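Please find the structures below.
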Structure P
Amino acid sequence: MPPVFRFAPSPNGPLHLGHAYSALLNFDRARATGGRLLLRIEDIDATRCRPEYETAIYEDLAWLGMTWETPVRRQSEYLSDYRTALEKLSALGLVYPAFESRAEIARLVAAREAAGPWPRDPDGAPHYPGTAKSLSVDERARLIDSGAPYALRLDMACACRRVSGLTWNELGEGPDGARGIVQAQPEAWGDVILARKETPTSYHLSVVVDDALQGIGEVVRGQDLFHATSVHRLLQVLLSLPEPAYRHHALIRDGEGRKLSKSSRSTGLRELRAAGATPAGIRRLVGLG
């Protein structure tokens, strides 16, 4: 079977050089190995994703000279797949609803940190500080029936007790130089969110479900997701999903050393095209020759 690769952007803003680098790496890997390249549109965030950005993704990638298999998988069309996975985790007793708002969580964290250090995940976000796990079944049901907003979280401690010796095969390199067989540390993330009341999935849950359903054998993505692989490997084992290899690549950064991002309005591919850039020039800019 030929290896399967994927590029999976979110249509919540224009693609920039960092996206071009990751997309071209996947495209080149697929060509070099005689593999297949899939395009996945990660559009579960209905408040930020827009059709015009999705159209721009197709146009930018085609301009770069890329081709991919169709049809394209759009996450918003497969929400039932994520619900099924969530139900499996719930049946294992690993999911619980937490009802605090973001503001309430911030106050709880501040109170915890006033008494001493409070754990934070590899991205710098504080671990969930609430007590929702201690709520009774009846109290949880009452709050849900009342219409209260909630997030469904993974009971990380309970989940980790079910899995031991968790690793992944790193074909690229982590931000700390790690490669080869890497020891996963999902507990560093605390009780991650798997879904919300209004959205039956999160990035962590949907990415492992999609990779499995699409038969992805090698995940090529940026080093900013290196540590999140620990959570993904945990979910793969809990859901009995196949394990892909991972190839994390260095990030394209701006002149001040910051990674490019849509939120910081990094220069988009469309703007570079309008300024006279060529596909070959983009390849040189990202170091692909």
Structure Q
Amino acid sequence: MGPDGDPAALGELLRSRRARLTPAAVGLPPGARRRTPGLRREEVALLANLSPTYYTFLEQGRHVRPSSQVLDALATALLLDAAERQYLDVLAYGRPGHLASRPAPDGRSEPPAEVVAVEVADLVQRLAPHPTIVKGRRWDVLAANSAARELFTDWEARSPADRNLVRWMFTDDQARQVYLDWEREARAMLGRFRLATAAYTTEPSVAALIAELLRDSPHVRQWWPNHDVVSIGGSGVKRLRHPRLGPVEFTHVVLRVADHPEQTLVTYTVRTDGPTV
């Protein structure tokens, strides 16, 4: 994705969100019989106060670079949630603050290899016995303490090319044993991954990872075309199967590394105030 975003993906997103709406959902009369589900282009243009021609150009993936006001109007017209609105921004013109680390316009450059600061790596170890990992820009596991290796998988025993959290989730049977609500968690992880990497899809390693996921996982092949995205929250609860403790509820906290904002630290704690799994 170059400095002007990804017009083709933007058009795909608009078409998919238009197709899921009905006139009644946005306060329009049903009108004449429809050959296809969803709103018509001219109806979205009307709701967003845009010309039908301009909106058509957006859906066709032309390089028209909409303003933030246009994106706000489209988000309102298409009933986008907060994560989808953020995704719309990224597809339209990238995320502010990440331009310097994104690839050159030819899409062939690759950023330097990610390195976890010594202080952050030390913190990960000190957080044991709470399972803790640091994941990078394409969700490679860059650091993990012994508790995280016991709970999920022994990341250090894997080759460096096979330490990706999303690949593990979708292609390793062990993930289905760990996550008690695998399908819901996998779908949500894919949505968060899509939002987090939307600005970097032309980087060779990111593009290769997405291609591998589409090749190797039927669930990714089914879900990826929907452009579903999920906000990356700061905390939550997960139902996991621990190899020694059995089914357990964990709370987790997600923290962004200040000096490397594309790296996030995730730490888990056994929940003591919730219902028994």
Structure R
Amino acid sequence: MGKRHPRVLVFDSGVGGFSVAACIHRALPGAELLYLADNEAFPYGDQPEQVVIDRCCALIDLSLQEFHCDVIVIACNTASTVVLPHLRARTEVPVVGVVPAIKPASECTVSRKVGVLATPATIKRPYLDQLIKDFAGDCEVTRVGNPNLVRWAEELVSGKEPEQSLVSDAMLPLHQRGVDTVVLGCTHYPLLLSWLQRSLPGVAFWVDSGEAIARRVTYLLQQAGRLSGAETPAELPGAVVKAACFSGPAPAGIASFSAGLGMAVAEVRSHWPSLK
């Protein structure tokens, strides 16, 4: 039997993590992906922190019992801020989180005017204040926490596209401030990039965390010897999402949606695994 391909578990509360999975796929086309979404509790920003911690840890524990994974990616800003230490304490599998890409944005901007798009919950979190203080203290930072963006991204799965005028209205604060760089501070938002770009044609740099996460996953797999020798990612067969698992009903059209991002899904599961 051949050597098992490296496998990466990508976790989110909804479909936003598919934007991160796509970045991992481009960096590691030979890696196998497992997608796990706690859409029964979506959106996480509306949940108490302890609920997020308990659900994330329980769902990931159950998934690891069935699927051996080499790296876990928490592709959700809200979950990453509260879950990482708890999850790392209960598993030996390396865990990668996501934070808004404030530092790379501060390195890109020419005008020193930066916009941050995030969920209302992320916009208000102290850790975002600290990121801006640490890495963008000399920038004028405009924050926008519009609750509709995540919903619009989720609706893309079923083929419903947002109205461009509504997206433009949501982006008006960034347009008025003349930002030249925008941080996509939620993994859902890269899925809306074409609408965002049409709303803000003057923005030169759109920055998210997907590629940085993919680089970190690559490093961890290399350190574990999972990408050693002649078996380089480019020489392995095309990646596949081994399973796309949802704690609630699987969104209609999820297989086609994933395929549109370049990732075929072998199996879709609804109401899995049950926490009740």
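Nothing in this text is a laboratory measurement; each read-out follows from the coordinates by a stated rule. Keep in mind the model is a prediction, meaning the values are calculated, not measured. Cβ atoms are built from the backbone, for glycine too; each structure is taken alone.
Here relative contact order in percent (Cα under 8 Å, 6 or more apart) was calculated and came to 27; which of the structures P, Q, R was it taken from?
Here the read-out was taken from R.
Given structures P, Q, R, which gives the highest value for distance in nm of label points 7 Å out along Cα→Cβ at positions 127 and 183?
Q
Can you tell which of P, Q, R yields 1.4 when distance in nm of label points 7 Å out along Cα→Cβ at positions 55 and 87 is derived from it?
Derived from R, not from the others.
For P(r) over Cα pairs in 10 Å bins from 0, in percent, the calculated result is 7, 30, 36, 22, 6, 0, so let me know which of P, Q, R that is.
Derived from the structure labelled R.
Given structures P, Q, R, which gives the highest value for volume of the Cα convex hull per residue in Å³, for residues 31-134 alone?
Top value of volume of the Cα convex hull per residue in Å³, for residues 31-134 alone goes to structure P.
Say we calculate Rg/Rh (Cα atoms, Kirkwood Rh), for residues 23-70 alone for every structure; which of P, Q, R gives the highest result?
R
Please state which of the structures P, Q, R yields 15.8 when mean count of other Cβ atoms within 10 Å over residues 199-206 is computed from it.
R
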